[in-house]
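Next up: the structures, one after another.
Every read-out reported here was derived from the displayed coordinates using simple, explicitly stated rules and does not represent laboratory data. Please read these numbers as outputs of a predicted model, since none were measured by experiment. Cβ atoms are built from the backbone, for glycine too; each structure is taken alone.
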Structure P
């Protein structure tokens, strides 16, 4: 994988359904080197999901979400859809992926990698089923915090060696696949006096809008200088300060993109 790679976290909320004629095929996922690690997590997720009591604790499910354990028991038989369509919520909804044109979707398929707790890194176009698993889920002998980092970091390093990585993952998912030298922007809001405040929950909206704009414009940045040039050309305030990065949320309001 060369050029620009955008790393995204998954979302706890997922779109239901999918193509039942194309069920999960681990051999067809990107980064097939991770087949053994993926199989181990799937086996462990099935085990804790097999009973309501263990699923409630391991997957942190409440009364309204306990039925999501069945997703993990049906991974081999449920329908799949591209990862960029599977995830929903504050970050993914601004993409409008189901209504995007073919060129925009092709950009996501090529340039976006999602750090899934279940499957490790997958590309935006990889076909995945709905599942329930988070970076801090408890799977008995399989500890995601020690299971994923080394193999994920290895394949990401190999596949992004010739390009630029824009890491928009949350901290928990960055730990599952560390990447050295990535651009990791802090999303900030700027008030009338110019003071900057880091955003928490709503930073995901800005990130989603950024990924939508990158795709719609066919961004091809391979260096930080080219990324800054792209941002300036499209009214996005992305700034580097002593090795850290700020992304100004207001510059990604719908009226400007």
Structure Q
């Protein structure tokens, strides 16, 4: 049979203190989770109000939730008398090891966060970056998905994009088309210029302001080259360029204006 005095001692020394510690640890855990939920809601509202991307808001929410949960667990374990100092050191060492192992991935992750925050381009923009070009379909935390004109899908690491030059062809509503047309030295420059001006004036997609530039840009080895620079809406860029190029070639043919091949005149002096 148990000695009543010993039972009372066990209750006083072990059961009651441990019961209080367990109850306090559980209280710390559940109250901490409740407070963490309030903080996360406040952060979400602040980020959404600031106009942050939904993906970034969700990512920040996940990271903060994990950090707060880790802090709450450590506080609960400390209430139970667990030595959390070594536990924290172990977590730090593990984090360092993982960071070194995933150095490239962390660079892509950091670049992805910066791309989402600073927004040098958005989904639907046509960009040139990391040696490739295409329409942005998705901006992820580690990589960005592009769709090319021939319907290929290209996955580009964010580190390669953010670490280089980004050309966003859709950032502005209008674009200038830079074209060069060459005619022969024996052809009528004024007539060629009038033909090109008439074609561009007749195209409703070409803006009147800024005015179209048609000027002799170079007296090349075998041709007189015109710089032709109309302004159009960004979405009409390629269609106008292709149409104008074809119309000018056909109009030159009808008017007898040549577009010469590269050529070289060789003069031979005969010595007696």
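Points worth noting:
- Comparison of P, Q - label where FRET efficiency 1/(1 + (r/R0)^6) of positions 161 and 185 (r between Cβ atoms, R0 = 30 Å, to 0.05) is highest: P
- Among P, Q, structure where relative contact order in percent (Cα under 8 Å, 6 or more apart) as derived comes to 12: Q
- Identity of the structure behind 3.8 (criterion: distance in nm of label points 7 Å out along Cα→Cβ at positions 193 and 233, calculated), options P, Q: P
- With FRET efficiency 1/(1 + (r/R0)^6) of positions 57 and 177 (r between Cβ atoms, R0 = 41 Å, to 0.05) derived as 0.95, matching label from P, Q: P
- Among P, Q, structure where helix-only ellipticity at 222 nm (-39500 (n - 2.57) for each DSSP H run of 4 or more, over all residues; to 500) as derived comes to -9000: P
- Given 0.00 for FRET efficiency 1/(1 + (r/R0)^6) of positions 89 and 217 (r between Cβ atoms, R0 = 35 Å, to 0.05), calculated: source structure among P, Q: Q
- Entry that produces 1, 5, 8, 8, 8, 8, 8, 7, 7, 6, 5, 5, 4, 4, 3, 3, 2, 2, 1, 1, 1, 1, 1, 0, 0, 0, 0, 0, 0 once P(r) over Cα pairs in 5 Å bins from 0, in percent is calculated, selected from P, Q: Q
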